[in-house]
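K.L.:
See the structures that follow.
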Structure P
Amino acid sequence: MSKYGNTSSAVALATQIAIEHNIKVLLISTSLNDSLIKDSFWQEKKKNPLVGLFGVSNNNIDKNGVEGLDRVIRSNKISPEIITDYTRIVLSNRLEILLGIEGTREQFNMIKERYPQIISLASKYYDVVIVDLDRNVGEQTEIDILKNSDIVVTMVSQRANQIQKVQKIIKESDILQEGNTVMAIGRYMEDTKYNAKNITRNLLKKRDIINVIPYNSLFFEASQEGMVVDLFLNLMRYKEKSGEYSFIGEIKRLYDTIKDKLSLQQYNI
């Protein structure tokens, strides 16, 4: 599963899936010197491991992410299970992170072509692999990743012209198509003329309401303080009709949409 758009949406989706479902999730960053994913789960200055309901841990904190894994690939000693030696554990046996490249643009350009191979190997070990796809990986690497993704989640801003542009690309592209693409609005705000219902009916001309990830100030704060897991565990205790639950509820709906797409693919519908 690959995801265009803001990294915070990938963080939210990966966290919700890992907490609610008994499956192994890997979130892969393809960025250069971007700490958003790292900041969402760890406060680097803390020395004591975080231990909670699901075994939250900051061991593997010094693992070398994609750069370390690249060295193993070059030595031809790679296997699907070895990937976990280069990840950071967020939730034991639930959620792991393969951090992006920290270094120079030259180093990034040398390593980025490895991503399709890394993702392919990871898919043989993890139940769900979410790729936070940075456009800086270049056109060819981007195409290779998208071609091998079961589902592409395309995040768009809440602007009519961008939504129409992406809709056109999905209709005309050889890679982004209706059958393998889910469009979702990031940092969504309901109290506007361009809400999900109006966008769906007037712009997209569809029946099923477009997926959204609402803007949430608590999530914004938690993603800067290494507290995203704690926030999700708290929010999931609220009842479905409460305002606090809506953020989690929409992420759940996005995951359900993804599963529905996968089911249609499986039965060639």
Structure Q
Amino acid sequence: MKLKVSCNLCFESVESSFLILMLRPFRGYQQWINSEVYDIEPAIPLIETTDSFGNSCQHLITPVGDMLINTSAEVVVADSIDVVFGACFVEIQHLPNDVRCFLLPSRYCESDRFGNLAREITADTLLGYDQVSKINDWVRASISYTPGSSEFPLSATEIYHLGHGVCRDLAQVAIALCRSISIPARLVVGYLYNLQPMDLHAWFEAYVGGRWYTFDPTQNDLQGGRVIIAFGRDAADVSIFHQFGSGCQLNSMDVSVDLLDN
């Protein structure tokens, strides 16, 4: 399917601050970008870099006053998601080097604290994809998806005890559970067609059967129509903006995803 996605931000600064933004769709990985717009008002210098995960980052220094960032892209993505029960567990010694980092505990995914629970959830389950599916279903049933309930990132342990969270939170609980039984898992941030309420979305991927597969504990049915912005170990890696300095604040964010004629 062909989608038009947009994310428009309005910042206000009382003094200059350094920002690292992640707003451009990921290049490659089963999505094709037909066109893209990235406007900043007032016009200011911007430096483009790529982080260690291959995500596109934009660095800038905010001007004093208002700053508007208007981004949009037309992207062709799959209208369905691969579901492959039986995809096998990959032993650690056979994992690609760039996948192994997604086995380790990280700031918001304390996988070293979830081993007993993960083994309980996946008991008598075929190793690999089927284990991840069980974990995904358990998170959906056990942690309430409550959009707008979290103003700042919480860890998987905190969300497990709290019992509810936003999309990012549920994904990070699932990631911690997967890693605790030696299945690599990573957080994905991007757009989802027909998401309600509309916003940027987060889900996760697990590495089984020699490739990454998509899972989403916030959705009853695994929907396609996903435009990926960035991958990372957890929310610390894939925030759409990192702010350095206290003189800047985000006043508004508007997100839209529209289906285009093929």
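K.L.:
Of the structures labelled P, Q, which one yields 15.4 when Kirkwood radius over Cα pairs in Å, for residues 83-178 alone is computed from its coordinates?
P.N.:
P
K.L.:
Out of P, Q, which one gives 0.10 for FRET efficiency 1/(1 + (r/R0)^6) of positions 67 and 203 (r between Cβ atoms, R0 = 30 Å, to 0.05) as computed from the coordinates?
P.N.:
P
K.L.:
Okay, next question. Computing helix-only ellipticity at 222 nm (-39500 (n - 2.57) for each DSSP H run of 4 or more, over all residues; to 500) gives -5000 for which of P, Q?
P.N.:
Q
K.L.:
Let me ask another. Work out mean count of other Cβ atoms within 10 Å over residues 123-130 for each of structures P, Q, then name the structure with the largest result.
P.N.:
Ranking P, Q on mean count of other Cβ atoms within 10 Å over residues 123-130, first place is P.
K.L.:
Using distance in nm of label points 7 Å out along Cα→Cβ at positions 19 and 163 as the calculated read-out, with 2.8 as its value, let me know the right label among P, Q.
P.N.:
The value was obtained from structure P.
K.L.:
Another question about this same structure. Where is relative contact order in percent (Cα under 8 Å, 6 or more apart) largest, in which of P, Q?
P.N.:
For this comparison of relative contact order in percent (Cα under 8 Å, 6 or more apart), the top structure is Q.
Readers should treat all values here as calculations from the given coordinates under stated rules, not as data from a laboratory. None of the values given here were measured: they were computed from a predicted structure. Cβ atoms are built from the backbone, for glycine too; each structure is taken alone.
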